[in-house]
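Input: structures, listed below.
No value in this document is a laboratory result; all are computed from the given coordinates. Please read all numbers here as calculations on a predicted model, not as lab measurements. Cβ atoms are built from the backbone, for glycine too; each structure is taken alone.
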Structure I
């Protein structure tokens, strides 16, 4: 009789412990990830420009729950894309996987690119000036997809920055971030340096 009672108590205690541990794991923040494009304006100030919100829309593109305070944005993003059955693929830099080189979105690769435009050549056909135009993925916390001045972007990488989860075991907490595909330009010249 005592043996049956101990077995019953043990099984109830085990079931309660499993329920509690499952409940705690499920009670973590949700990360919402917005995408946008941003293009530098006409001035030489590479921080000032305009966002384009039509490409990716104004709603979060990715969403993942179960985000804990000890997770980096990189870890959270990897977990998020895993939930979308290959619709999104993150391409981390091969030499330093803290940096995001590209995102494949529905089969289309969107990543780092750049070129000299409007080149000027000397008599020996050496390029002596041009405007460099380059694009890459940048990021910042929050959900302000209309941000125009990018000087507030973090100076840290996705792989070294922790998601700012404030409350443990709070499945109502929402944390947001923006992945911004930015295009900047600058004029360079070697004229007069020959």
Structure II
């Protein structure tokens, strides 16, 4: 087994500002969240975010929000705004099942190591999914909304399937993706073999 160049880990509250700095640097203002939002999410479930940190700076993040089916479907149909999700995060310790909303994957696109960061985050996903199930929570489905062409490409690469449906936001349409845990594990392992 080869040693990974970067490690992916759970953030602490001390990482929130660094996470937001990266988020604000990459995403348009419509997709920004507040420090209070991130802290509320982390208080409800400390296993939602995963980060790569280099020399004290957050260089990559991905996050999967555990939700009940009703909230999950409301998000994927565009009936609910993501900015309200902090109120609906499930705790793995007390949830027998969850629907995971893959809310974001961000890397510092201005960094020369961006591809290495993305690769490391993607490789972490199957481990994370297994860990969630080890905690006693059955993952019913994983869903995402891609807000960029790169997001669509990555979604297809890591095991999501395009549903043929779109969510509208400010006169733009964004594709909806869904997948099963097994799809992610198989797709990511296959992608790693081909590298």
Legend entry - Answer label among I, II for the case where helix-only ellipticity at 222 nm (-39500 (n - 2.57) for each DSSP H run of 4 or more, over all residues; to 500), calculated from the coordinates, equals -11500: II
Inset, instruction - Work out the source of 0.96 here, i.e. which of I, II gives that when Cα Rg over 2.2 N^0.38 Å is computed. - result: II
Legend entry - Comparison of I, II by mean count of other Cβ atoms within 10 Å over residues 48-55 - largest value held by: II
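From which structure (I, II) was relative contact order in percent (Cα under 8 Å, 6 or more apart) calculated, if the value obtained is 19? Each step should come with its number before you reach the end.
Numbers: I: 31; II: 19.
This value belongs to structure II.
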Inset, instruction - Figure out for me which of the structures I, II the number 0.70 belongs to, where FRET efficiency 1/(1 + (r/R0)^6) of positions 56 and 80 (r between Cβ atoms, R0 = 41 Å, to 0.05) was derived from the coordinates. - result: II
